[in-house]
Structure P
Amino acid sequence: MRVVLFCGSAGPRSSNRALLDVIEHLGVQSAWDVTWANGVGQIPMFDPAVGDDAAPVPVAALRHAFESADAAILAIPEYGGGVAGWAKNALDWMVGSGSLYGRVAAVLCAGTTGGPNALGQVARTLTWQGAHVVATAGVAAPSTKRDATGRFVDEATLEALAELVTRLADAGADAQRRDALRSETLDQLEIPRDDRSGAGRRGAPPSGTRQR
């Protein structure tokens, strides 16, 4: 399975990036083809008037990264009670291109309270873009769960990330299992069933979506 990792934090020692470092290690052990989608800090303010052919280079690169993958794992910080603005800005650029349509997805958040608001908001926007969000994980007080080098060493956190990898692998291998995990995840996030527009669609992707 081809998996892309996206970090919504620009800092090289961010807790959210450290979560993805664990995922990368687990993914390689599972024989995944893992790549990183970098450059969130270079993505300009979203402008819906910009056509696909005129998309800024960092935006085009991020779209290509998502479109080249079967699944996406996103680690998004929570600031001020919601998803960090620059991370949401990057995801807004994916709407018109349909770059996340049909991808299996998981969302992580490391922060003071574990980022429940960011997890729900990102899961909703991914779902509206047609992605299948099958797992989330929030890690509270991350600084207490990392060693002096910044690596996560907390046993419960590592177990939760291993479970997330298992769920993603199950969803990628079986569409029926994927749909069950998606419904379970969105129910846990209390996203109403009538607010899951993207995930419920069948047939052709939205206009403008590029296929692999």
Structure Q
Amino acid sequence: MKRLSIAMAVGAVLGGVASAAVADEARGRALFGQCAQCHGPEGAGSKMASAPAIAGLEGWYIEQQLKKFRSGVRGAHPDDVAGLRMYPMALWLKSDDDLVAVAGYVASLPDPTPKSTLAGGDAQRGKALYATCAACHGAQGEGNQAVNGPALVATNDWYLETQLRKYKSGVRGGNPQDQLGALMRSMAGTLPDDQAIADVIAYIETLR
């Protein structure tokens, strides 16, 4: 009788967890409807809207960036046109529960396979440059949560280029409260010119 009671209690707990998961997924899907206007219904992104592919990104990273947008740590620079659009969108997520739900839904979407849009990069030269990036983003661009390095392999090449330029100029990572952004600024600073940016992105493209 005691075993039966324990089994029933465990079943009730598991059933509650499953129901909560289903509810969170439904909530995340509903909230994502707003994001889909720019990022697309499958999260595959749109260069025309300056919205990168986000499907399959790590949930922890999405949460981290949405919190930065919501607080103004990211996206408040006057020269960050795309970021300024994301700031009010992040504010639309009224609670942390909303933020977690939409991040979880985006992370559950199948990884996209972005098309290459940039030319002129030398992947062989980029391989040497990427050695610095690998410390946080992984040797295969798979990411590393322990050091807050997101995966890069499913990221649009044009978005990587845009963000590296923003880091170098201080448009991104220049807020004193953005310690991780400041670290990326210093890393981007090791790329001496536009050709180096093109080269390292060309190498990242080979990791897909």
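Just so it is clear, none of the values below were taken in a lab; they were calculated from the coordinates. These numbers come from a predicted model, not from an experiment. Cβ atoms are built from the backbone, for glycine too; each structure is taken alone.
Using the calculated result 72, 34, 31 for Cα extents along the principal axes in Å, pick out the matching structure from P, Q.
Values: P: 47, 38, 34; Q: 72, 34, 31.
Computing Cα extents along the principal axes in Å on every structure in P, Q gives 72, 34, 31 only for Q.
Supply the structure label, taken from P, Q, corresponding to helix-only ellipticity at 222 nm (-39500 (n - 2.57) for each DSSP H run of 4 or more, over all residues; to 500) with the calculated value -12000. Can you show the working numbers first?
Details: P: -12000; Q: -20000.
Only one of P, Q returns -12000 for helix-only ellipticity at 222 nm (-39500 (n - 2.57) for each DSSP H run of 4 or more, over all residues; to 500), namely P.
If you rank structures P, Q by distance in nm of label points 7 Å out along Cα→Cβ at positions 86 and 102, which sits at the top with the largest value? Don't skip to the answer; put the middle values down first.
Details: P: 3.2; Q: 1.2.
Structure P comes out on top.
Comparing FRET efficiency 1/(1 + (r/R0)^6) of positions 94 and 126 (r between Cβ atoms, R0 = 35 Å, to 0.05) across structures P, Q, which is largest? If you can, show how the numbers build up before the last one.
Details: P: 1.00; Q: 0.25.
By FRET efficiency 1/(1 + (r/R0)^6) of positions 94 and 126 (r between Cβ atoms, R0 = 35 Å, to 0.05), the leading structure of P, Q is P.
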